[in-house]
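Next up, some structures in structure tokens.
Read-outs throughout are calculated quantities, based only on the coordinates presented, and are distinct from any laboratory measurement. This one's a predicted model, so the numbers in the text were calculated from it and none came from an experiment. Cβ atoms are built from the backbone, for glycine too; each structure is taken alone.
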Structure 1
Amino acid sequence: MKLPHPISIAELLQKYDIAATVKGKADNMITGINELHSLEVGDLSFVDHAKYYTRMLQSKASVILINEDVECPEGKTLLITKDPLAAYLKVVRDHIYFHPQEMAIHPSAIIGEGTVVQPCTFIGENVVIGKNCLIHSNVSIYADSVIGDNVVIHSGSVIGADACYFQKRADGWLKLDSCGRTVIGNDVEIGCNVCIDRGVSGDTSVGDGCKFDNFVQIGHDTQIGKHCLFGSQSGIAGCSRIEDDCVIWAKSVVNKDLVIAKGTTILAVSAVDKSITEEGTTVFGTPAIEAQKKWREMVSLRQLPEQVRKLQQEIEELKKSK
């Protein structure tokens, strides 16, 4: 997310009481806060695990909170501190607002001409809904969500809830608070009991023309292209990118931080644990592989008991002939 106004390194450390050693370019200005998956020049971010050091240091982030004294890339600022996430959350929480709401539709919400909002629906602060939409009863649209034109959202769906993003600590789980948005394009239809979480620091976005069956989960910061279709009980973990024209059938899941190429079909009851890079691929299975290959594998497995039985019979016949 973008900050209301840029802040200096010195202001950051003083305002948020962050104990850190400054390394690198000391006069960088911080214009936004983001985590690893959606960084831009001017952003403040954090890294506290060696697995992600290289990726973070090579990212666009200008200022990085880090827990090790490593070589600083040219043009960046490292803030070496004991607990980078705790320091980062001080900044995030200062820019998250929550105002208890007594009315069903907040006065700041903008609702376009021709849009129908059925009773018992909740629309939060600074929500924008386009023209000619139909929002059925018992839908919850959290603050700052953006909905395009000609969108249908069926009963029980939740747009813009917090990300499921926690770090394990000795005393339990530390929540990485969400300060991003959910942005839904035009001509989208969202079934009953669908949950599309907001970004942790950027946007979770759904492209024009996408269609969702009931009970679909879309994780934080996921980017979905145009004209994708999601079957019932499918789920996309956070920070993944689903390109245009993909079809993800019922009870299929995509792991976090993956890319699913344009025109991919994921057949029902599949689990994708690696990016799919070739356009137009059809995959199936757990873990999912190219569908034709998976079916041949399944046929071979079904034939295996009979093949073993024949081999055992041949062995017995050979023993008798000796």
Structure 2
Amino acid sequence: MRTVATMAFVAVAALSFCFPDFVVFRFTQATIWSIALLGLVILCGVSGQFSFAQAALYGMGGYTAALLANHTSMPPYAALALAPVVGFAAGYGLGRVASGHSLWTQALIGYALAVAFPQLLRWRVIEDWTGGVQGLSVDPPNPPLASLSNDRWSFLLALTLLAASLWTARNLIASRSGRALMAVRDHDLAAAAQGVNVVHLRSAACGIAGAYLALAGCLSAFQFGFVGPTAYTVALSIQMLFGVIVGGLYSPAGAIIGGVMLEFLPDLVASWGKGLSALLYAGLMIAAIVLMPRGIAGAIGNVRLLFPEKKRNPTEKKISSP
């Protein structure tokens, strides 16, 4: 499977040279969505928590890139290293506050952060740094080769970071810490009785999810060249939740499916009926959630279980023809 995944990523990277820049731009945004949704897979699917704070964490990554670009002489690539650190610190702090409470309280605390973050960016005390209502412009990193366009280099950079994020997420889920997170998700009291520090582990999951979201927000700031308070509202949090639920909440593959869906499904639905696109989009979301509780990735896994591969009997001898 690792070989197949590697070949798939190489093929996607090669195919990007066959499309014009505006198509590559769309696929870059889908890749960025996938990185953000990977954080929600860890937060909601693996650790069993719930939050509306993803828009704020996503915005922290975007503003990290903007602040470094406008107020320091550091190269843009430094933001790709600093944004996950900022996201992890903010996510872990949020987890320490919220993870010891019920899902409803976690949702309300995350909602409060999502509402407060755009208002904080407009605060007069710091608006000289954040740009206030007008926001800040961000210059994307320069391609290493003159033959590469900015859009194509952004896609290759985002695709590389997605591959690293998937590798990290899969290793985390398969590790001892991942099993402990799933034990906390299934029954926190039983996990605590086995010596698991529930609050710390949930806070760490929030921090890891914050790092993924902040990295995606940093890439998005490079992609659009601008950050502003209106881009990081609660509606963005809800949009991400829909994407990860429909794509598959319990699988890293679901994050990729959800990222592609978030980027291309609204345009597809908009062509079906003028004035009804929002209604049709919501109807498709509800139908997908009801009919596929584990998302599209879970439905594909169920189909594979219906048609298992025939296992060869190890004691069976292979008969060779003369």
Top of 1, 2 by FRET efficiency 1/(1 + (r/R0)^6) of positions 100 and 140 (r between Cβ atoms, R0 = 25 Å, to 0.05), largest first: 1
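Distance in nm of label points 7 Å out along Cα→Cβ at positions 172 and 212 computed as 2.9: which structure among 1, 2?
The read-out comes from structure 1.
Suppose you compute helix-only ellipticity at 222 nm (-39500 (n - 2.57) for each DSSP H run of 4 or more, over all residues; to 500) for every structure in 1, 2: which one lands on -23500?
On the way: 1: -5500; 2: -23500.
The read-out was computed on structure 2.
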semi-axes √(5λ) of the Cα gyration tensor in Å, for residues 124-299 alone from the coordinates reads 27, 20, 13; which among 1, 2: 1
Source structure (of 1, 2) for P(r) over Cα pairs in 10 Å bins from 0, in percent, computed value 6, 23, 25, 22, 14, 5, 3, 2, 1, 0: 1
Given 2.3 for distance in nm of label points 7 Å out along Cα→Cβ at positions 44 and 116, calculated: source structure among 1, 2: 2
Entry that produces -0.89 once log10 I(q)/I(0) by the Debye sum over Cα atoms at q = 0.20 Å⁻¹, for residues 36-131 alone is calculated, selected from 1, 2: 1
Given 5.2 for distance in nm of label points 7 Å out along Cα→Cβ at positions 20 and 196, calculated: source structure among 1, 2: 2
Label whose coordinates, when relative contact order in percent (Cα under 8 Å, 6 or more apart) is calculated, return 32 (choices 1, 2): 2
